[in-house]
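Student: Each in structure tokens, the structures are laid out below.
Read-outs: derived from the displayed coordinates by stated rules, not from any lab. Computed from a predicted structure; not experimentally measured. Cβ atoms are built from the backbone, for glycine too; each structure is taken alone.
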Structure P
Amino acid sequence: MKAKNSLVLDEKDDKAVQLFTELGMPKNLAKTLMYISQVGECRSAEVEQGADLRQPEVSVAMQELRRRGWVAKQDLKGKGKGRPVHVYKPMVQLSKIMKSIEQEKLREFETVENNISELKNIIG
């Protein structure tokens, strides 16, 4: 990750995002995951800027990351009556997330392999 005015994804991160998307992960989720896994705690606006995503893309990605238990959201009390500020932080190391994705893909592969084998038996 390179430091500009804020941290941004670099070429290595972009390659990881590309590989995640080739494995079936939505691009906004892959970019958000790569960003937050490297910075630790951040606000969604920082993810938008650093991962070059729009606010709705980050919002959807954060919801999915939280659903999977990979990221936690904490509300910070703001001054005044404005919208609350949300801070996100990773709950699982990227290496463990990779292991989870690997296991998921191996199960998918096994299902495909079994289906092909069963079709061969049916068709003869």
Structure Q
Amino acid sequence: MKKLTRKEEEAMKILWKARKGFIKELIDLHPDPKPLYTTFSSVIRGLEEKGFIDHKAYGKNHEYYPLIKKEEYKKMFMKEVVSDYFGSSYKNVVSFFVNENNLSTEDLKKLIEIIEKGKKNG
């Protein structure tokens, strides 16, 4: 799975939320400032070339829909971030957030509970 650009990710978030749509409908869902029709259409075509979306043709109009689920992309994205920035170590990820004061003791306790629950169920 290829990594998406920021604009492609924005378009995918809109499409995941809408589930399907024509270019104009998707642009209407885009936060301000709204992209030009041709610009957004180019982003959508790029996503289709990368295999993230497909379309149904209704004459000259195309209704686009995602082929990749948000959860699938999130997994791939997070694995890549952990690999590229944290030496493939989730311990380093947690350590980073603790050092940045983004994780409280309560958050860490909840993470430990999740890990222990996962080990019991796995």
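Student: In terms of mean count of other Cβ atoms within 10 Å over residues 26-33, which of structures P, Q is highest?
Tutor: P
Student: Quick check: 18.8, 58 is what I get for Rg and Dmax of the Cα atoms in Å, calculated from one of P, Q. Which structure matches?
Tutor: Q
Student: As an exercise: distance in nm of label points 7 Å out along Cα→Cβ at positions 50 and 106, calculated from one structure in P, Q, equals 3.7. Which structure is it?
Tutor: Source structure: Q.
Student: Ranked on mean count of other Cβ atoms within 10 Å over residues 34-41, which label among P, Q comes first with the largest value?
Tutor: Answer by largest value of mean count of other Cβ atoms within 10 Å over residues 34-41: P.
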